[in-house]
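Pasting the structures in now, so scroll down.
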Structure 1
Amino acid sequence: MCNLYSQTKSQDAMRRLFDEMRDEAEVLEDDTGNLPQLPGIYPDYQAPILRSGPSGFRLSMARWGMPTPPKFLEGKRTDPGVTNIRNVSSPHWRRWLGAENRCLVPFTSFSEIDGRPGAPRNHPVWFALGPDRPLACFAGIWTDWTSVRKLKEGEVESTLFGFLTCSPNREVGLIHPKAMPVVLTRAEEWRQWLTAPAEVALGLQRPLPDGVLQVVAEGTREDAA
């Protein structure tokens, strides 16, 4: 499961990328402020997401970790959130599969813990679409939610997100055989995920073709390239 990724491209780079999927009448709003490079994004960190808005699309910040299913919160005082979602047939997740709750999560690389025999403990392996870390997107869902994320914060209302996973392709499977994030690389996929009916959009929950990803770094908790 992916619990660490990076997004190191500028806001202008994200805007130019998303311009590819907009028609001329649609606006791209940006509420992220002065967004720095994010070479190591962990669960519960703030990160940019792109979602549908009233007149087009909206780039904004959200907190990584969707609400946890209630059965896993019994006896607990906090809900740290669920970062990765695989079983979209679960009633808990189905409520957020409509276009109004789907989002894109921009990234430049993502990390999986090395599961190869003899690998060092908690050894991160970073994957990207190439050495120059081109922008791509995870297929995400989001919601506004009130909960206790941390005891010291108390109850807070937050915009939360997570992203879908699927079976791994060859490159990820060699390192982490259980799953990989759902990665979308083309403008038509981005638009389909944000706007299509759920039964059509969920056709995108599949691994990237073999050979598309590369290992670009190992052993580091950030990927600042």
Structure 2
Amino acid sequence: MCNLYAMTSNQKAIMALTKAMQSQIGNLPVFEAIFANGFGPIVRNTVRGRELAMARWGMPSPAFALQGKNYDRGITNVRTTTSPHWRKWLGVEHRCLVPFTSFCEPNQADGSKVNTWFAFDDSRPLAFFAGIWVPAWSSVRKVTDGPTTDDLYAFLTTEPNAEVGAVHSKAMPVILTRDDDIEAWMTQPVADALTLQRPLPDAALKIVLTGPKKDDPDAVLMTEALPPQIELF
């Protein structure tokens, strides 16, 4: 599952593509790596209109997953949207767009678990994961920090397309690339919105980097770490 991604675009581009009218963020930094339980930007619906804000990556875990634990690091990827735990957060008031420019999957196919970064091309154009969020959730995310109250988010996953499946056969994020799909995710009834929980077409993505924990476009692509069935072009 995707537990690492990058967002190196800018605030103006995010707001333009998502029709966000306001921002809670001052200067949006460049995120070469956003890790599970870290903070990243999201675009969400609010009573004041669509806005750009920061939130913590990892939705509340279901009760059974917390048995015997005194902390909750959260769930970053949501697959089973029929689960009662997730159904309550699928309305438009809890849907969000998660901007990204590349995402990472550990290579499971050859057992190396080498970080493999995917994007649409080497320029890493801006795109969006289909996400959900919850406001002001109180929990212990890290025992050393004690209780905190955070806006939380996660994004949906689905079956992988050919490129991702060759590296990680279980899942890939739900990615929205068309303006109509972005708007549908933020506005349509649940049944219609969930038709977007589908993989990208094959050949839509490209491996842009392997190895580093951050997506650095200036890093050398380590082709020897890639499984032989993947072609780079």
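Derivation of every value follows stated rules applied to the coordinates shown; laboratory data play no part. None of these values were measured; they are calculated from a predicted model. Cβ atoms are built from the backbone, for glycine too; each structure is taken alone.
Work out which structure the value 1.2 belongs to, where distance in nm of label points 7 Å out along Cα→Cβ at positions 182 and 198 was derived from one of 1, 2. Structure of origin is 1.
Compute volume of the Cα convex hull per residue in Å³, for residues 22-77 alone for each of 1, 2 and report the one that scores greatest. Mind dumping the intermediate values first?
Working: 1: 133; 2: 111.
Once volume of the Cα convex hull per residue in Å³, for residues 22-77 alone is tallied for 1, 2, the winner is 1.
Which structure, out of 1, 2, was distance in nm of label points 7 Å out along Cα→Cβ at positions 6 and 174 calculated from, if the result is 2.0? Don't jump to the answer; show the numbers that get you there.
Details: 1: 2.0; 2: 2.6.
This value belongs to structure 1.
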